[in-house]
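Given below, in the form of C-alpha cells, are the structures.
Every number in this text was worked out from the coordinates using simple rules, so none of it is lab data. Computed from a predicted model, the values in this text were never measured in an experiment.
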Structure P
Amino acid sequence: MGHAETFEHTADLGLRIVASDLPDLFRTAAAGLFDVIVANRAEVRDQDEETLSLAAESTEDLLLSWLNELIYRCETRHRLYHRFDVDVDASDNHLEATIAGEPIDRDRHILDHEVKAATRHGLVVRPEGGGWLAEVILDI
C-alpha cells in the first residue's frame, strides 16, 4: 500500500498521497483521511461492510467524490472506516468499493479532527515516478 502524509495549509490541512497504482491511491487517500479523523484508526474494527459506486468527469473529480462520500458517511452514519477495497476504472472514471468499519465508540476511538470536506483548492492527481501522486486540501 502507498503512504499518506499531512501538510499544513493555512486554516486547513493538506493530504499528500503517494501510491503504486490508481486503486492504491484511492485506498491510501481514504486511509489518510481517517488517520486525520481518528487518531487511533488501527482500533477501528472491520465490523460491517458497505458498498458504493461513484462516477465522475475526471480522475480528480472522482477522488474528491470518493473522499467527500466517506466524510458524508462518517458524519451522517456516525461511523469510522478502516478497510477500503477499491476498484477504479480510469477509462471512464468509475469506482466500485467495499468499505468496512464500525459505529463511533467514544470510549475506544480518539477523534482528532472534524473534516468538513475535501476541496478542489490545490488539487493535484497525476502519474509520477511509475506510480501516482495526489494532494488534497481538507477543510477542517
Structure Q
Amino acid sequence: MKCHDVMTDNPVCCLPEDNVGQAARLMRRERIGSVPIVTDELKKELIGIVTDRDLAIKVVGESRDAIRTSVYDVMTAAVVACREDDDVISALLAMEEHQIRRIPVVDYSGRLVGIISQGDISIRVPPAMRLVRGLGQAA
C-alpha cells in the first residue's frame, strides 16, 4: 500500500506571510491540528508546518500577538514528510520515530499533494499493516 492510497488529497495550507490568527481559525474550522506552510498557492512547495502545539508554545506561551506574528515566525521548518509513492509502512515508521501525528506528502518537486493523519491510518490502513509497524520497532 502506497502513501497516495492513504493520504487526504489537497490539504488546506497557509502562506508564510499569513498570521497565526488565520492559521488558528483555519485549524478550528477544518478541525485539524496542523497546517502545512507552502511558498505560494501555485507551486505549493512545502517549507514548513504549524501545529497546535507550535501555537500554544510559541505564540501563547511567549505572549505574541496573533495578528502581528506570521506563521513563518513560528513554523517548524525541518518538516518530516514522505513521497506519494512511498510505502505507507515507511510513513508510519517515520511518524512513530519523530512522534508526530500527521505527515505531509510531497511529490518529487517538493510540492504538497496530501497529508496523512493518524485518523487516515485508522480508517484506510488494514489492522494487520498497523501491527507490522509495532513489530518493526521490536526488531
Structure R
Amino acid sequence: MSFDKFGKISYLSETKVADFAKYLEKGKIMATRCNTCGKLYFPPQADCPDDLSTDMTWEKLSGKCKLLTYTTAHFAPAGFQDDVPYTIALAQCEEGVKVYALLSRNINENEICIGMDLKLTPLQFPNGRITYELKKA
C-alpha cells in the first residue's frame, strides 16, 4: 500500500507507516507505540528514535485534544496558495502526544481560545486525498 493519497500534496509515495492513510480512510486516528520503551508517536513512526527499536504497534487515539497554541498564516508554500488564510494549531491529545494540524475552517476566529476542547478527525479532500484536522469538540 502506498502513501500517495495522504495530504494535500504528496512528497513521499512509500513508507513503512503507509497504513496510517488507510486508517484515516476508515475514520480512525492512529499512532504508533514502541513496544520496547512504551513511547507513543503521532504522527506514526516505524522506528523509535529513543531506543532505535523497530518493534512498534498501532494504537488508536481518542482524538480528544486541548488547544495549546495556534497561528494564522497569510502566506503559503507551493500548492497551498489557494488555502490562505489558514490556521495551524498545536494540541495535546488526552493520550499525551502533541498534534500539529490545521484548525477546521468551521471554527470562527473569535471562538479560538487556548485550552479549548478539540477533536482530531480525518479530513477527506474532494479529490480523494486524505489528512487530518482539529475540529471543535
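For structures P, Q, R, calculate percent of Cα pairs over 18 Å apart, for residues 18-73 alone and state which one comes out highest.
Working: P: 38; Q: 28; R: 42.
By percent of Cα pairs over 18 Å apart, for residues 18-73 alone, the leading structure of P, Q, R is R.
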- Value 15.3, 44, calculated as Rg and Dmax of the Cα atoms in Å from one of P, Q, R, is from structure R
